[in-house]
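These are the structures in question, set out in turn.
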Structure P
Amino acid sequence: MEREAIKKILVRGPNWLGDAVMCEPALRGLRTRFSQAQITLLVKPAVAEVFAGHPAVTNILTYDTNGRHAGLSGKWALAGQLRQQGFDLAVLFQNAFEAAFLTFLAGVPRRYGYATDGRSLLLSDPVAVPDRHRLVHQVRYYWDLLKPLGLTGDPSAPELVVFPEEEQAMAGRFAKGGLAETDVVVGINPGSTYGGAKRWLPERFAEVTERLCRTIRESREQEVSVVIFGAKGEERLGQEIAAHLSSRSLVLSGATTIRELMASVKRCAVLLTNDTGPMHIASAFQVPVVAIFGPTDWRTTSPFGSAHAIVRQPVDCAPCLLRECPIDHRCMTRVTVDQVHEAAVKQVRGLSGSSGLFGRDQINQTNETNQTNQTNILEGVTVFLDRDGTLNYDPGYLKVAADLKLLAGVGPALARLKQAGAKLVVVTNQSGVGRGMLTLIDLEAIHARLEGLLEQEGAALDAIYFCPHHPDDGCRCRKPNVGMVERAVSELQLDLRHSYLIGDHARDIQLANRVGAKAILLTAAPADAQALETLKTKQAMPDTMAKSMSEAVDWILEDAKTRLR
């Protein structure tokens, strides 16, 4: 595609508020790629407010499905309006069939989007949908759509714009509600328009907010106020929580436009929230977020970047993506006030300078800790990990997520690697799928539990790659073949010159030797002469042996220090 020939671009944006924010980096990337083109954004009214005044957008067209664009006649009229504008290219961030059909009717010659929802024939440039087994964050999902158009690199965090007069107007509204300009503002968003399954318990929101306000007030000796956000229909929920707070509170549930919501969220020192649109708005304004996740997938829709806290409980049925829980809502009821309070305190302690919430001594202590943790001696290093017998107990064929139990000390040991800057990537043979002993859905649940347990320990995995094939299939991915590692290198942009592999089987060591990684063999007992001879025969001699994951991590950290000297 010749960029110079593209003068007018139509972008069909996402319908949901959170998705729209996560699409913003891709929108900026499109502007960078086609810097001279006019970019017109076609979105629903609420999303149109989000992008008002955004520098990447030339014009905004509102898609009013409940008004003038309702029904077939309304869509025909919209297609005619688009046809008159003579667009050269349509980029469809929305995946619906309707988006492709509208641009087809509008006669846009180049129609570019993911080949979903049976719309491939309506797209002039269909883009293959990413492998559903390779989970990527939604920000990257939108960004990757543009790579065939020449977009390179990685997406930055979303950024939004509010005008000074909008901030001043909300400051006046805060003042009328009794909130002083010098107050520390704690924001909470206890509702969810998606459905009740995403909502943490309101009484726990009230309790954790009360405790957090008390912690800030005692540490800072500064007044704390609470602002409660929510959609229309959630006014009563906001009022009930406010009634249990001793701090001054302002209930904005159902009482703001999107622009007012943005300006209000920007004023907060921290936001406690379910998985919602305001969560992403706060992230885009660099407001520290504590997000409580239950039925939705934190791996794909969490606040983008590492500056925010996710609180969740790994349960077998999550993420289910259901709007209402058909059982006991265990993914949310098992999240405790203590967990959320601890995460919130860590978030506000991360603030410093004039906006800091804690005393200077505490800030200095926090900064010293951060400096210690940011030595990054493993920056750019990847540690590949076997699964069964390395991370978790090996029962033979693990078939049920609830049966997965981490080996003692695995979580804290891997957390040390993460703190030192390493990427953690699991590569595991799972022939049980090929043998018919479990399904891919069963395996996804097992891996979701594994990721959740490690995440709680501060050892979040960067990716899991698995081979589901029968050993007789002759596939390229089954260890000791290198297929899984090659895929990881391609998708994660890894440098194998500085990589390690930890496993408990000869095939793990053979794989390490084939890809040039240093190998650590986990073995409970020292290898005798016969065992060593067997390893030599199999070309599976490790660089070292370790009795535990902790011992393996000790060796990696020491080896990295030696390399840096």
Structure Q
Amino acid sequence: MSAFRQVWALLRKSGRAIFLFEAVYKMAAAALFLPLFNLLFGGLMRLTGIRYLTAENLAAFVFHPLSLLLWLVLVAAVSLYTLVDIGVVVWLLRQETCSIPAALRQVFTALRRGKKLSNLWMLLHLPLLALGMHLGVGAALMATVRIPLPISAYLAAHPLLPIGAGIALLAGSYWGVRWIYAVVIHVLEGLPFLDACRRSSRLSRGRRGELFLRLLGTQCALIVFYALLALAGILVIRLISASLARSFLTSHVLTFLTAALLVISMLSIPLNYALIYAFYRQTHQALPETWSMPEVSDKRKRLRKLFGLLALALSLAGCLLILYRFQRGHYNLSIEHLRVTEITGHRGASKNYPENTMAAFAGAWEDGADWIELDVQQSRDGVIFCMHDSSFQRTAGLRKNAWELTWEEISQLDAGSFLGPEHAGEPIPTLAEAVDFARWHHIRLNIELKPTGRERDFEQAVVDIIREYGFEDDCVITSQKYAALERVKAIAPEIETVYVMPVAIGNIEWLTAADHFSVSYHFISRGMVSRIHQAGKQIYAWTVNRRDIMERMIDLGVDNIITDNIALARQCVSADAASELVTTLLDEIAE
């Protein structure tokens, strides 16, 4: 029987349990990895005193003792993750009547055996094995996302380097085939890992070339499957979004491609290890004895099935939530050239809705903004509400100022008719309403203080609202008045502040009460961006509404674009994140 026929026979018998396990395992891992890594990496940057990672401080960060400890923990975590993944798949292939809980028990038995010092070799072997088993996923990823500019420029200047790296990778993979059975032997036969490697080397002798080519063919098949899946998905998205903006198509295609990468990662280990196990059976004269599965009552079988479906549903929900939050920029690390430029809706979606209203905030969320920028004033009786001008004249048609009216009077005003009769009756919202909306919709707020000098405990009142809703980590407080930021820092040092600057000249990064800077795009240069990042701070560009300026700001590496045209900004950012292949394909489909 050919190896591929054996693979089909193995997967036909155990495939249902294997792919259920892979779906739950991979989606649960995806749902947990990003938040945990973001937490650990952010904590590490704080402990090492680095707020923004740049070329200048990269070496000091990477080789810091705490960083080295984190890398070791990550290697150990990847090793454990890979061993459980492969081990469960192998046991399910080995014994078709094996259940997922029983396979997990057998793998954890192997883990207890793995405490011997000789098994520490797995810490190096398993991450490299995981890399080799997911070469197809990696190739698909490289074809989907844009390589950071410094790396692509370096590769363009040294064209032989990627060719040499590819040859070295293939040579290393071929050399590593001799140990391809090691995990199978360690899990099934209980041998210490070094002994399993030696046995694998003996068993693979004479068939390494064939096994290498078949595994390479599997990786190529995964790439082809990803390409077909991606093409079909793009065409479907284009059909259902034919009447919508190009920004919708671009951003949703990238989301779909991310999900497609997760799907092929679920296929990688089962396909590769079904092939490896088929070869192992052919070369191994005496297979390990199967064990007798204990009888399981029908009630327990139903409970297991229900638990499996529940685990699948929870993993899918968690994965979708993380994907959504990732798309909203919640896991954006402060690393130069890798950080994705975020988008802030200026006064909400003020291009299509009355500014600083709940309609504008909801529109910004629907358009895919990562942040909402809003302005706050204080009423005569101390209520904090959303409005840009201190006078109601422009937006509500009343010649009164914020400090002259009570909130009850302000709440009766019409803040929508100035934009058009279709928006008549739109009320002015309070800051508390805006924060509550943002909290439930997982969107962050850029809260700009507009002090006039007539307020009472203005900064304290704003901070109190933020703390009441537990929103400290999901907002920034901004102002053109530096003294207002100093007061905020004195009251709430945990809330990040942004200094809004119409003109930026000199060493602005040393203004200590400002965690970040919001600068008119006219004054932003590459040198300014670099200096601010080296000082551990971020730079926001405002107010950017033209495509060419957006593209220039993204190229300069600004962290946040504040715009009235959220859809255009989303299109520019998504296009910058996608590879040239994806961008070209989108252009062809859009035409």
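Which of P, Q yields 9 for relative contact order in percent (Cα under 8 Å, 6 or more apart), as computed?
Working: P: 9; Q: 16.
The structure behind it is P.
Say we calculate mean count of other Cβ atoms within 10 Å over residues 17-24 for every structure; which of P, Q gives the highest result? Don't jump to the answer; show the numbers that get you there.
Details: P: 25.5; Q: 20.8.
The structure with the largest value is P.
If log10 I(q)/I(0) by the Debye sum over Cα atoms at q = 0.06 Å⁻¹ is calculated from each of P, Q, which structure is the one that comes out at -0.35? Don't skip to the end; give the middle numbers.
On the way: P: -0.35; Q: -0.41.
Working through the options, I get structure P.
Consider the structures P, Q: one of them gives -12000 for helix-only ellipticity at 222 nm (-39500 (n - 2.57) for each DSSP H run of 4 or more, over all residues; to 500) as calculated from the coordinates. Say which.
Working: P: -12000; Q: -19500.
Derived from P, not from the others.
Coordinate-derived values only; no laboratory data. All values derive from a computational prediction rather than experimental measurement. Cβ atoms are built from the backbone, for glycine too; each structure is taken alone.
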